[in-house]
Structures are given as C-alpha cells and as structure tokens.
1. If relative contact order in percent (Cα under 8 Å, 6 or more apart) is calculated from each of 1, 2, which structure is the one that comes out at 29?
2. One of 1, 2 was used to compute volume of the Cα convex hull per residue in Å³, for residues 21-92 alone, and the answer was 123. Which one was it?
3. With Cα Rg over 2.2 N^0.38 Å as the yardstick, tell me which of 1, 2 scores highest.
4. Of the structures labelled 1, 2, which one yields 0.85 when FRET efficiency 1/(1 + (r/R0)^6) of positions 101 and 141 (r between Cβ atoms, R0 = 30 Å, to 0.05) is computed from its coordinates?
5. helix-only ellipticity at 222 nm (-39500 (n - 2.57) for each DSSP H run of 4 or more, over all residues; to 500) computed as -5500: which structure among 1, 2?
6. For mean count of other Cβ atoms within 10 Å over residues 85-92, the calculated result is 13.5, so let me know which of 1, 2 that is.
7. Going by distance in nm of label points 7 Å out along Cα→Cβ at positions 53 and 197, which of structures 1, 2 comes out largest?
8. Suppose distance in nm of label points 7 Å out along Cα→Cβ at positions 117 and 173 works out to 4.0; of 1, 2, which structure was it derived from?
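Nothing in this text is a laboratory measurement; each read-out follows from the coordinates by a stated rule. The model shown is predicted, which means the values in this text are computed figures rather than measured ones. Cβ atoms are built from the backbone, for glycine too; each structure is taken alone.
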Structure 1
Amino acid sequence: MATTTSTTAHTSLVSVTVEVAGLEAARRFYSDFGVDTYIRLRASEAHSNGFRGFTLALTVSGPGTVDGFVGAAVAAGATVLKPAAKSLWGYGGVVQAPDGTIWKIATSAKKDTGPATREIDEVVLLLGVEDVKATKQSYVGRGLTVAKSFGGKYTEFAPGQSGPVKLALYKRRALAKDLGVPADGAGSHRIVLGSTAGTFTDPDGFAWEAAPTPS
C-alpha cells in the first residue's frame, strides 16, 4: 500500500554529476543523446567494475520518442542492454553509455498518439539499495521529503524546485534485474549527488556534496 508523507522541509536533489574517464568524449555523447542539460560531468579515474548500483530513467510521451532516444544513444556510441519493446506497463528500452552509466527510456503509452519528439517528461535517478526502508530513513533524517513509499520496495522523494532530476530508491537486485545486468559490482559508483544538505555518504556508499542554493 502506498503512503504519502507531506512535511515541510527543504533538502532535495539539486544536481547529478556523472564521473567519467574521458570528459570531452562524454560531453559529445550526452549532447548527441539529448540529456546533457540534466547532468553534470566530472573527470575521474576512480576504479569501478560491474553494476554501479543506479540508473537514470527518462519518461517520455510515446514509443516513437523512446525509439528516437534509444537510436540517438546508439548512434553516439551506447550499447543496448534491453532492446525497446512492449511490456505490461508500456514500452521501453535500456542502454549503457560509453562511460558505463545505464539509462532507461520508457513510456506508459503503448501506442503513439502524435509524432515522436525529443522532449523528456521526467528524469528519475533510481538508486539501487540493500535496505530501502533504512536508506529512506537516513534521507528523511537529512531533510528530504518522501512523496511516495511502497513498503521496503520503492521510495520516491519530492523533487526540489531547482533540481531537474527526481530521486528514488529501489532494491539493488531488483533494479539490476530490471536493467538486464548482474547485480554484482565493486568500486566507485561514479556518481555524485548535489544538495543543500551538505556533504555526506549514504548507507549504500552514494556520495553527496554541498551544492549552492540557486538564487
């Protein structure tokens, strides 16, 4: 059963920084993919292998738009992890950027009701965690507001007015299965989350840093 919490407080996800080995190549890829305004990039040589424990999910208007984003990603150098296909909930596919970041592109619509576009309705950063309830509580303790919570399976936080990306938690193994990759991984997550809550590391090793408050 879903629960909704409405409290006033105002810590939220302000920025998402993806750490990459080749900065210029990554800039070109994300520009061609069409998501460069949603993330920041930072050069890093931190060791990482296997599943990094997260995905960035794009929600778009219809199957044609899903195909357009998947096609743009592949043309720019991405690898298809799950070809775009119909499912019980809609239509979607999964790609992996050359830097290793996994992106899911999906729509709840099973048929196009208009021409394909390059518009994105929503971007969600899904963190795969070992204990959704415990990690949720650690974030609530830092001032994040829960928007939706489905027991120990899924939690979504209220978006900030300035942040273009919504934050959600999902069981790590369930997330890996949904993306079509093994759940094992080690080393750096290769992602840094920015907020007004200051610098900290969550129970699953995801790093947060202080981000300036927008004027």
Structure 2
Amino acid sequence: MAAQAKQKRITSEIQPEISSLEAKYARFDKFLKGLWKDVYPETATDLHDSITSSAYNALKAEFPLPEGAKVLDIGCGQGVALKHFAADKLDAVGIAIGEDVRICCEKGYNVIEMDLSFLDFEDETFDLVWSRHVLEHSIFPYFSLAETYRVLKPGGILYMEVPAPDTAANHQKNPNHYSVLGRSMWLELIRRVGYSSVRVREIGFNLAAGPDRYWSFIIKKG
C-alpha cells in the first residue's frame, strides 16, 4: 500500500505544460526554419531541362492555357519551368527559398521567398500549379497537397512530379527529402485532398549508378 501511495504521489506531480497555440506555432516554425539549412541552390541540368520541357509541352497540348493565365511554380529552382511560362505569356509567379530567389529575380522572373506548404495566396487564384520535384521536400505532404487544392481555381490543373523511393539514386537519403513516398500513397493523398481526376505516368531512365524513376501526375480540380 505504501509503495502504491508513493507511485500515485510521483505520478500526480508530473503535469503536462499546456502550451498556447502561439507557443505551439512558434515551436513548429522554429523546427521548419531549422530545415532551411538543408536547402541548396537548384542549378539547371540537361536532364531536368529536358524532362521539364517534355512534361510542359504534353500538359499544354491537353490543357492549353490562354495568355495571361495565372500559374504558380512551387519550388521554381532557377527558372527551369518559368522560362516556358514566360514564352507563352502566362502570368506566372514562382516561390523558392534562398539563393534561387535572387537568381530568378535577376533573370526577370516574378519569384518570392515562401515555404512550399504555406502558400500566401487567396483561395482559387491559379489556373495551373506546377510542382515538379517539390513535395518530397515537405514534412507533411498531405497538408502541402491540400494547399495546392485550395489555391487552384475549379477546373484548374496541378502538375506534380516526384522521385520514387528505392532506386539507384536513393532519393530517400537526400538530406532535404522527407517524403519520398510510394506511388499508391501519393495517389491516396491526392484522393483524400479532394482532387477528382488524376493520371499518373512513370518516367524511367538510367544513371551511372543504375536505373532511376520518377512519377508524374496530371491532376484536375473538379
């Protein structure tokens, strides 16, 4: 009985600290900002330039956008896709973190520093959201996908491309990859967010280390 009373007394003295919402958000923001140290400049490569060009041309052949259509390029790098949007006279804005923002602005693109998951835009703003090799950098891809849905107009298109796990490239080992998910999990998250139409295609190629694979999704907001 004495041991039970002692245990009860010790347990009762351990009380959780109830944080305010502001304190919780501040702690979370500190964690997110700490991850920014893992961000590196997204220099252009022939491979990514070629895949981007092919993907964009296929997309606009099926879903042509008029001049002035509003486009959001999430994680725009140094303008690999922005140059195509500019050539078609689309009203595009890119978001990135760090050095890429400066480089894009020097090229004349409209690019601002913003976290990929907290999109500071009004609901139903964009006709196209371009998200190529971005969502694997999200620590909570379900929320990040929900943000793309929120800012898209009804009938708008999300182009999403992500690397597959467990290929020769070992994308899951990249220091700032946090969500290198399987194809079926991405499809399930896309469905849960509310998108009504999705098509997926595999992009496969060989690296010096061996075979690599990306998944490309064309997603329509119904």
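1. This figure was derived from 1.
2. Matching structure: 2.
3. Between 1, 2, the highest calculated value is found for 2.
4. The structure behind it is 2.
5. 1
6. Going through each structure in turn, the value belongs to 1.
7. When distance in nm of label points 7 Å out along Cα→Cβ at positions 53 and 197 is computed for each of 1, 2, structure 2 gives the biggest number.
8. The read-out comes from structure 1.
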